[in-house]
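Multiple structures are listed underneath, in structure tokens.
Only the coordinates and a few stated rules stand behind these numbers; no lab work does. The structure presented is a predicted model; accordingly, all values stated were derived computationally and were not measured.
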Structure I
Amino acid sequence: MALQDAEKIVGETIRKIRRKKGVTQEQLADLAGINRTHMYRIENGQVKTTIGSLQRIANALQVRVRDLVRNV
């Protein structure tokens, strides 16, 4: 699997969990301490996501990091 494919899958998983929890992208960005534009790029698989960003996103969504990357 190409890195780009993995990033898209992680982004799609984040989006799915975020929507299921009723959180907007802007709210998630604020809760995770991530720039709104960067959060958009993460969800769209346009950037390589660091473990630190994944941890902050997981904490904000009240899930584990492995929940975000389980389909990769």
Structure II
Amino acid sequence: MPLSLVKTGRAVLVRKIGGKEETRKHLGSMGFVAGNTVTVVAELGGSLIVSVKNSRVAISRELADKIFVA
């Protein structure tokens, strides 16, 4: 399922990153790589605050739709 559907407070495992090569590289540089655990911290105005690799980052729902988790 895409990260955008994960409930706040739930930790999930990244399975796959979709989208164009440029998008995958951008998300990878923020720590969104297969095998990493991420937690949705909050939803704010169409964006998600996500904890990944001991950092919190804000990503748009559009980007969250490209991150597939289990």
For helix-only ellipticity at 222 nm (-39500 (n - 2.57) for each DSSP H run of 4 or more, over all residues; to 500) computed as -20500, the structure of I, II it came from: I
Structure (I, II) behind the derived value 30 of percent of Cα pairs over 15 Å apart, for residues 9-48 alone: I
